[in-house]
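Dropping the structures in below, format is structure tokens.
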Structure I
Amino acid sequence: MPFEEEVKEALSQVLVPRVGRSLTRLNMIRAVEVASDSLKVTLASTALDSAIQDWVQAKAGSALESLPAVKEVAIEFVEAKPQDINQIDHIIAVMSGKGGVGKSLVAGLLAIGLNRQGYEVGVLDADITGPSIPKMFGATARPGGSDTGILPVLSKSGIEIMSINLLLPHEDDAVIWRGPLIGKAIQQFWQDVVWGKLDYLLVDLPPGTADAPLTVMQMLPLSGVIIAFTPQELTAMVVRKAVQMAHKMNIPILGVVENMSYFLLPDTGKRIDIFGRTKGEDMALAAGAPLLEQLPLDPELARLCDGGEIERYGSEVINNLAQAFLQAMSAKAR
């Protein structure tokens, strides 16, 4: 008879429709019972409507019947809350006290960098009134699910994404909500989405230090935050407010990222500091955290983001950002 690990390996080949992740990676397997030549597997029905449950049951049954010495397979479903299923190792918020500094870009590039290194990654777009994550990743599919949960959308490279823009009739529809409704939406994205097993869930925060960032910092078990900023002194002054907020909330700052730090002339490669002298080391000192990366003004990156193809960006800054982040996580653990 097969061991439990073999059963889970077989079920890892069954991809759940509408999200494209396996039963194993979504952590849907609740119990495995092996007795003589029979198997009984219990799966969570969370976010699966009746039609998808029937499909999953048939596919899982076929996968398990192919295992050696298995003559009888029984598959049943049980109800479970998304929070009972989700197994997320680290939740990281990307924040800034000011809008337009590139929080979404930093979150997106870091997600891509971690994904390229083999980590399971998701992005929760908590910028309810100004979501841009789906546009950058070219995500247009509506999230699947049922009244028991929501299934996130999978990007081209396998990054899970959840954003209010994926639920709107049109991507340019305005979300005109007051603070409590915004906080409730963020709460639902955390509590009602089936993220499954993730190494990292990156949360793209809205600007400022008001209701929405406060909701995330109070509700989610954050492992730390990353501060995004640009070189202008005005921006640095406002971003320091976000640094103070993180300190007051006792949430570790893992590092800072300077966006629009410089521009490289295409013909000569000469570096031009368009927005003035870098504030990287100054902000790192103010945050008490390392400078993870300085991102350039890159027309190619802008073009890819506008076209929903950010995952095709090949610059070394992605790998550098991911490596510096992992080093910061390692230092935090020590």
Structure II
Amino acid sequence: MPQSNPRYIFAGHLRRDFALFPNGMTRLDVLGGNLPYAAVGCSVWEPDAQPGLVARVGEDFPAEWLAALVQNGFDIRGVRVLPEAVDLRSFYAYTDRVTRESDDPVAHFARLGLAIPRSLLGYRVPSATFDSRTRLTSTSLRQSDLPEEYLDASAAHLCPLDFLTHTLLPAVLRQNGFTTVTLDPSPGTLTPSYWNDIPALVIGLTAFIPAESELRALFHGRSTDLWEMMETLASFGCEIVVVKCGERGQLLYDAASHSRFEISAYPARLADPTGAGDAFCGGFLAGYRRTYDPVQAVLHGSVSASLVVEGCGVFFALDALPGLAKARLDALQDMVRKI
């Protein structure tokens, strides 16, 4: 039976995650990255959609992890395996419920009285140089990385990637008939030095979805008012701006109606905050395509994030009890405040 073409496309990174938690729990050398979490956030609402994944990995990336993505309902025809080894390790340590540090893994393992695993030896914290205006890296996405079969879709989300990928792919998608394109920017792009590049990055997007800390970094020295920042971004030609504020929820600015909303986060039982923001974006995309209502899209995203953080591992949220996502969506309807 021929494989059907996906209706949703997600572009991002696949990683090998090494994580430490305040209670001594560890997750060492497991499937991670922003891409699978975003796709899971969508699949919470569209379990039969088989989202198409676009990423680049090395020949040393575990084949069993790619097989697990397929087994959990994802289309990996857009995952290009390069004929070389690529270091996709990602280390982070949570020092409290939400504070995440990624430097000096040896010190963090020693603090918890643990030996650093051999597979993490030689790890170096990735620098922000991947956000070059002119230089592609091995994991930067090219137009040729989009399978022809994926171009039948009309909705896509771009996870945090490098600057060149973020400036190239939205235009390519729109030229191929995509009517909904959302983007979560990388921290390396939202800096004052990229200020003059932001209008070209934002124009034509359905939604621009930064984290609060990243947005404040971009506007450092220009503004401290989040609403002013959001309206400025929308004036560059973006329909919707959503700011992720962690446990406080989200801020939403709808350019068409000039409306502002504060939306609370669902009060989830936090086990592992990894991937919450990415799952939010996936849920937002699914919710927007279901309703074309920005507020409902944010609520869908909030529910996806709440399901992801209550367990560990990329696929945890896919095993949620039937009806749980809908029940949480209903509960959140009264947690929207128009400003």
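Every read-out reported here was derived from the displayed coordinates using simple, explicitly stated rules and does not represent laboratory data. Because the structure is a prediction, the values reported are computed rather than measured. Cβ atoms are built from the backbone, for glycine too; each structure is taken alone.
In this comparison of I, II, the computed figure 14.4, 43 for Rg and Dmax of the Cα atoms in Å, for residues 121-160 alone is attributed to II.
For Rg/Rh (Cα atoms, Kirkwood Rh), for residues 169-224 alone, the calculated result is 1.02, so let me know which of I, II that is. Comparing all candidates, it corresponds to II. When distance in nm of label points 7 Å out along Cα→Cβ at positions 265 and 281 is calculated for each of structures I, II, structure I comes out greatest. Out of I, II, which structure matches 0.20 when FRET efficiency 1/(1 + (r/R0)^6) of positions 89 and 177 (r between Cβ atoms, R0 = 30 Å, to 0.05) is calculated? Corresponding structure: II. When mean count of other Cβ atoms within 10 Å over residues 81-88 is calculated for each of structures I, II, structure I gives the greatest result. Could you figure out which one of I, II the value 2.2 for distance in nm of label points 7 Å out along Cα→Cβ at positions 257 and 273 was computed from? The value was obtained from structure I. Distance in nm of label points 7 Å out along Cα→Cβ at positions 41 and 241 was computed and gave 1.9; which structure, I, II, did it come from? Attributed to the structure labelled II. State the single structure among I, II that was used to calculate P(r) over Cα pairs in 10 Å bins from 0, in percent, giving 6, 27, 36, 25, 6, 0. Derived from the structure labelled II. As an exercise: P(r) over Cα pairs in 10 Å bins from 0, in percent, for residues 193-320 alone, calculated from one structure in I, II, equals 13, 44, 31, 12, 0. Which structure is it? Clearly, the read-out refers to II.
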